[in-house]
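See the structures that follow.
Laboratory data are not the source of any read-out in this text; all were calculated from the coordinates shown. Remember, predicted model here, so these are calculated numbers, not experimental data. Cβ atoms are built from the backbone, for glycine too; each structure is taken alone.
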Structure I
Amino acid sequence: MPERQTARDLIASILDPDSWASWDTPIVSAGLDAAYDCELTEARLKTGVDGAVLTGEGRIHGRRIALLVSEFRFLGGSIGVREAQRIVDALERATRAGLPVLALPASGGTRMQEGTPAFVHMADICAAVVRHKRVGLPYLVHLRHPTTGGVMASWGALGHITTAEPGALLGFLGPRVFETLTGTAFPADVQTAENLFAHGLVDAVVPATRLADLVSRIVRLNDITPAGRPCPPGDHPTPAVDAWDAIRRTRRRGRPGLRQLVDRAEDVVPLNGTGHGEREPSMYLGLMRFGNASCVVVGHDRTAEAESGPAGPAGLRTARRGMRLAEELGLPLLTVIDTAGAALSVAAEEGGLAREIAACLAELTTLRTPTVSLLLGRGTGGGALALLPADRVLAAQNAWVAPLPPEGASAIVHGHPLYAADMSRAQRVGAEHLLASGTVDRIIPESPDACDAPHTFMANLRVVVEAELSAAVQAGYDTERRTARSRGTEATHAAAGGRTPR
């Protein structure tokens, strides 16, 4: 069982010295009955605080931040009506002041002694969190041991980014209540921080000693805005590349991908899963900074795809989480495309693969934040198209996009895969054709091939990505242009005599 810190000790361990300023006004007794008033008095004497939540502001590495901190020793951290109002007041004050919020719950839920009035106040807290997020301010959550009940199901579950204390008991119903109501016990490893991470419900499991550094990095990533650096002129014209040769090059085992681009970033905070109980390692999600350009990154991880298979519905839902996160935080979105195609399985079909591709396209083409798409290598089918539309679309010289692998297109048209090379040429899948049709804005040279000179290629790519993100932020966003790209792609495909697979 994790060692439990008092609220004040936790605040002192996270904030810069002498930077804490309480926002709390005294909580008066509920006046419901004498026995409950005695419990409250005893809790105050035991803990030295007047309620189960402390709120205020301080600094983490010099940056102002608002805190909501549970005191579990005060009646199990349970939330009464007055604690709920204290939380709402703090969220509204943070919103007015333009401060990020770090919530640190540790609670058994709402206070049973106050019944339904305390319970329904969780809706008020949720509404205040949503208002805070709606103006583009970060809402970060660190789940402590234990967090259950109405607290877990309200302000504990709405973080842009959610971390958890190692070994913490986390869940909707506490184990004792669950066993009483159902007659059976939860397995010991279900309601743990580590299990929630495995299912994509929390982004990281970190001890409190690492929390200040992590929160500081997240807030700094959200603070940084590009300084208006002009986008450098386009690269020199690239020589025409045979489509089939390009496809074979991007399929090479040693070709650099998203992981190598991540390694070039100045700062990275990887995130985890959909936040709804799903996790697919082949779809990457994280916060990242290239020079002075911070962004949310979603993309295909070709290394993970080779190990665990391509992204299915859960991977695309992870991508959609990234899209929403970028919009809510006011950060540009960078999508990275490099996939052999979406998952082909019964589970993918039953999980709504087609719907998730359409949902990604619907969100990405209407996103109210600048977007940059990077076609890094393979661009097969709906799994690639789902991340393609953007304000600026970049393509590596050997990158390509096709509705199916060329072997599949050959099977549809000719009845066998032997004409894959001819189909790739006829369908005009390569980067130079995408540039001519307006689907791609810029081609990033590969000379020599990225697989043969990965460090040179990635160094150039990193410079281009920073400049394009900065330019996209300065230019704003353009949903009409993103939609027009789709029409351009369709026109190019029709001109090539391509058929739509059925």
Structure II
Amino acid sequence: MASSRKSKSSSISSKAEHVLREQIRRGDHLVAALSGGVDSVVLLDLLIPLSVHLQFSLSAVHVNHGISAHAAQWAEFCRDLCRARDVPLKIAKLKVNRESGVSLEAAARDARYRVFVKQKADYVVLAQHLDDQAETLLLQLLRGAGVKGLGAMPVVRNSASAINHHAAETGKQVPGIGAGALDYGPRILRPILDVSRREIEDYARENALQWIIDESNSDVSFDRNFLRHEFFPLLEKRFPSYRTTFLRASRHMAEASSLLDELAESDSKVCGISGELRIEDLRKLNFARAKNLLRYFLTEQGTILPSTAKLEEIIRQLQSSSADSKLHIVFGNTEVRCFRGVVYLRKTGITPGVGWREWHGEKQLIISDLGGTIRFTRRKGMGINLHKLTESLVTIRMRQGGERLRPVGNRPRRSLKNLLREASLPPWERDALPLIFSGEHLVCVPGIGVDCGFQAAAGEPGIVVEWKSGRKPGSA
């Protein structure tokens, strides 16, 4: 019996070690997501000796959602466990805010990921396992998800990407995580995805581990709990290997999703140049391929995907539009517009204000009214003459009408209205540009030019102004 127990424990440990060896490097910092339940307690128990063996630093984070009356006791349990095992612990206390149409499960999950994405670490390690994979697949199938949603949870993924992937599948943006947030924060690592819940529980008992039991886990009003307690036990009687079968199916879907992304990337090289999606080229694709391409573009921008019906309607309108179409479609917090045969994507709800912002040498200023950021980069002989600019108070203002600029010295001062039109800027963006003033002089319009009276000459200290809006210009 003792050798059997040792064999089971070492089997789980070897699976986790194999994943860690493939993914991490010596000196990496891993943060274990510790709920106090059996899965995360086993995960922590596995990681502690492996941290010595593989030479990575280990800490833990516990998210106190405040939902259960026992939440404070669970946090205390995690604190005692980590203190006894000499593992540093952070406790994040949150208030879960439920939006209309969002389940408590989803809201709590999103709250956890908001914590994960802010951890100062190389990886946040989750205890998701083989049964979680099966539950996730079936839940996604019941939601009518496509191949991307039916793909297996990956062993590793960027944390912000995981958030936006979830948002795209559920149609709900995670508060505090903007669209397009794909590449920052620690990576999410799941080293026991091939381990079943039964194996985890056996390991915990064999190693005399202690854990907490969340009373909500037995509440079958939650979809996942219903599947776990009511559906899967029945399924197992007829199909005992459903877990590995579901995992295989999910991996097939993940492969199909990857191939569809490759096809979309190939099509984007034909239908898009410099990030632009052209209606004329989009019309050359058949309907399914055009839909796949648009879905890919929206996902690349971190946009919450519309429903299948809405996505198909957008494709129909785009493929039937003329080059001079003024198409305007809104879904969620996103709008699709067309200008001169090019598709543009932007956030809704951007209403330029009339207030001023002062600049006192900051490297960047966030202009929330316009949904973007102004960057100021010091470069000799380029951009605005820094000394002339700062002779008077420097302000950032919104366009009011009647502004004039002289970007070329041998030409007269011209109306900003005409300069913007000649720059082929879409009409809805012309009033959403920040203007740089020194005193009452219009000095610079990002992307248009610097007034010749304020341009930095060779060798003079200069400041280059760059405007980054919420969407990538000319992209879909």
Rg/Rh (Cα atoms, Kirkwood Rh), for residues 75-114 alone, calculated, reads 1.05; among I, II the input was structure I
Can you say which of I, II returns 21.0 when mean count of other Cβ atoms within 10 Å over residues 243-250 is computed? I
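Comparing FRET efficiency 1/(1 + (r/R0)^6) of positions 267 and 347 (r between Cβ atoms, R0 = 25 Å, to 0.05) across I, II, which structure shows the greatest value?
Largest one: structure II.
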Which of I, II yields 21 [percent of Cα pairs over 46 Å apart, calculated]: I
Cα extents along the principal axes in Å, for residues 387-466 alone was computed and gave 36, 27, 21; which structure, I, II, did it come from? II
